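**Q** Multiple structures are listed underneath, in structure tokens.
No lab work stands behind these numbers, since they all come straight from the coordinates. Computed from a predicted structure; not experimentally measured. Cβ atoms are built from the backbone, for glycine too; each structure is taken alone.
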Structure 1
Amino acid sequence: MISAGARLIDILRQQLGLTGTKEGCRLGECGTCTVLIDRRPHLACMTLAAKVDQEVLTIEGLSDTYLKVKQAFADEGGFQCGFCTPGQIMNAVFLLEAQPEQNEDESWLREQLSGNICRCTGYAGILRAILKLLPQTGRDPQRSDHE
């Protein structure tokens, strides 16, 4: 039984043992707790578990097809301390799946990633990782405009 006020992050971490989703700010501002609900990003720290009646996908639930996302983050230096990584990867998976035509606009991508805060300022590596996964567009992911 889920209490009416239980947050999704508490259910995931404490009751289900899915600790890959991290809690950062507890205010919905950092994006560390991003999960996909019905394939769209949501902040688990701000989501009431009792209100969720769709599929919830956490970092633990990413299938082998998403290993390429994790590998791109590793290859491009998108990992530093790793605290924000699960939320960053969940947002990247959403962006790569749901918005492929807009992902070719690097400024749009940066705006979409702005809700996921990296305390280590590893944004260049994160952006390179996502750009690396896009279909070939003639861009060199090693040379990002914001570096």
Structure 2
Amino acid sequence: LHQTLKRWLTARPLPATTTELQDLLDRFCTWYNTARPHRALARATPATAYTATPKATPTTTTTTEWRTRTDVIDPWGKISLRYAGKLRHLGVGRAHIGEPVLMLIHDNHVITSNATTGQIIAEHTINPTTNYQRPHPRT
């Protein structure tokens, strides 16, 4: 680019002001990108090649999250889980104090099971506005 620009400017009359120089540079940019064929682009202009290529767009990722977590129920019958950047406390019940658990987390839905027996002991739907999460009523 620089050598091509220098040669192009040398072939033209010397500008007297910075405004004239800017006009020359603007004309060079237009010629360089829209009129000059390029060998590496199969003799197409850079502007033609640029407009012909697909443009990057934001990816459409799903917001659902799948993950698992193991924990031990604390002395107050709760387990901890980080959700949406904050630590949440999920009530499981004092009857399960000290039990190892496996949590299956799908977006804001959590199923907690005993890691030893596999028995489901609690289900939660996380409310992002509160830290403490009550379990769903057992049916």
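**Q** For which of the structures 1, 2 does the calculation of Rg/Rh (Cα atoms, Kirkwood Rh), for residues 43-114 alone return 1.48? Before the final figure, lay out each step's value.
**A** Details: 1: 0.98; 2: 1.48.
That value comes from structure 2.
**Q** Right, another one. Given a value of 3.9 for distance in nm of label points 7 Å out along Cα→Cβ at positions 51 and 75, calculated from one of 1, 2, which structure does it belong to? Before the final figure, lay out the partial values.
**A** On the way: 1: 3.9; 2: 7.3.
Here the read-out was taken from 1.
**Q** Quick check on the output: 52, 27, 25 is Cα extents along the principal axes in Å, derived from one of 1, 2. Which one produced it? Mind showing how you got there, number by number?
**A** Numbers: 1: 52, 27, 25; 2: 91, 35, 24.
Answer for the origin of the read-out: 1.
**Q** Thinking only about mean count of other Cβ atoms within 10 Å over residues 67-74, which of 1, 2 has the largest value? Spell out each step's value before the answer.
**A** On the way: 1: 16.9; 2: 13.9.
Structure 1 comes out on top.
**Q** Let me ask something else about it. If we compute distance in nm of label points 7 Å out along Cα→Cβ at positions 19 and 35 for structures 1, 2, which one ends up with the highest value? Before the final figure, lay out each step's value.
**A** Numbers: 1: 1.7; 2: 2.3.
When distance in nm of label points 7 Å out along Cα→Cβ at positions 19 and 35 is calculated for 1, 2, structure 2 comes out on top.
**Q** Could you figure out which one of 1, 2 the value -8500 for helix-only ellipticity at 222 nm (-39500 (n - 2.57) for each DSSP H run of 4 or more, over all residues; to 500) was computed from? Spell out each step's value before the answer.
**A** Values: 1: -8500; 2: -6000.
Answer for the origin of the read-out: 1.
**Q** Could you figure out which one of 1, 2 the value 15 for relative contact order in percent (Cα under 8 Å, 6 or more apart) was computed from? Present the calculation step by step, with values, prior to reporting the outcome.
**A** Details: 1: 24; 2: 15.
Label of the originating structure: 2.
**Q** Additional query: Looking at structures 1, 2, which one was mean count of other Cβ atoms within 10 Å over residues 27-34 calculated from, given that it came out as 20.1? Kindly include the intermediate steps, with their values, before the conclusion.
**A** Numbers: 1: 20.1; 2: 13.5.
Among 1, 2, the structure yielding 20.1 for mean count of other Cβ atoms within 10 Å over residues 27-34 is 1.
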